[in-house]
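Input: structures, listed below.
Nothing in this text is a laboratory measurement; each read-out follows from the coordinates by a stated rule. The structure presented is a predicted model; accordingly, all values stated were derived computationally and were not measured.
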Structure P
Amino acid sequence: MTLPVDRLSEPTVRAFVTALNANDRDAFFGLLAPGATMSDDGSERDLREWTEREVFASHGRMVVESEDDGGLVLVATYSNDTWGAMRTDWRFTVEDGKVTRFETGQAAAE
C-alpha cells in the first residue's frame with residue numbers, strides 16, 4: 001500500500017518528498033534550515049554531498065508506505081539509479097517550516 005504524497009500530514013515533509021521526487025534542487029534546498037544535518041544508517045553525512053550523490057545525480061524517488069508521529073516519521077520505498085529500491089525509514093525534525101535534520105536508513109522487514 002502507498003500513501004499519496006499530497007496526503008502526507010506534515011506540510012514541510014510533504015514539500016520535501018515532492019521536491020525530492022521532482023529532482024528539484026532549488027525547492028529541496030529551500031526547505032532546509034541553515035545548518036541542517038542528516039544521517040544515513042546511523043552515520044552522520046555531509047547533507048549536500050549525500051543528497052547530490054544519493055538523490056539528484058542518481059534520480060532518487062520515494063514512494064511513501066506509511067507515516068507516524070504527525071507526519072514526521074515515514075516508511076518509504078526509496079529507489080535511485082545506483083542502488084535500486086529499498087525499504088527505508090525517514091525521521092524529520094522541522095522547525096518554523098524548515099527541515100533542521102533528517103535521518104534515514106533501511107527499515108526493518110515487514
Structure Q
Amino acid sequence: MGGESGGLPLFKGTLDLLVLKRLSFGPQHGYGIVSWLEARSDGAIDVDDSALYQALHRLEGRKLVAAEWGVTENNRRARFYTLTSRGRAALRDDRDTWEQYVASVGTLLAREEP
C-alpha cells in the first residue's frame with residue numbers, strides 16, 4: 001500500500017476523517033480505502049499501512065466503524081469496515097470543524113498586514 005512516495009503529510013485527525021468519508025459510500029476493506037485515498041487525491045495522499053490500520057482500530061474502538069470478515073473481489077479474505085450511525089454523526093461534526101479550520105487558516109494566510 002502507501003507510505004513510500006513522500007505524499008502530503010496528514011495532520012492529526014485527518015486520516016480518521018478521510019476514512020469516515022470513504023466509508024460513508026459503503027463498506028470497504030483496508031486496501032480499498034487506501035486505493036480510494038490515493039486515487040481521489042491524484043496521489044497526493046499516500047497512507048502507510050500501519051497508519052491506516054491504527055486509524056481503523058481507533059475508529060472501531062470508538063464505535064464509529066464496525067468490521068466483519070468477507071471476501072474481496074480477488075477472492076481473498078479481508079476485514080470489511082462499515083460506518084456506524086455514531087460514525088455518520090462524527091463525520092458530520094468533524095467535517096464541519098475541518099471546514100471551519102480550513103477557512104480560518106486560509107483567512108489568516110491571505111492577510112497582507114501584521
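For which of P, Q does helix-only ellipticity at 222 nm (-39500 (n - 2.57) for each DSSP H run of 4 or more, over all residues; to 500), calculated from the coordinates, equal -17000?
Computed on structure Q.
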Worksheet, complete the sentence: The highest value of mean projected area of the Cα convex hull in nm² among the shown structures P, Q is in Q
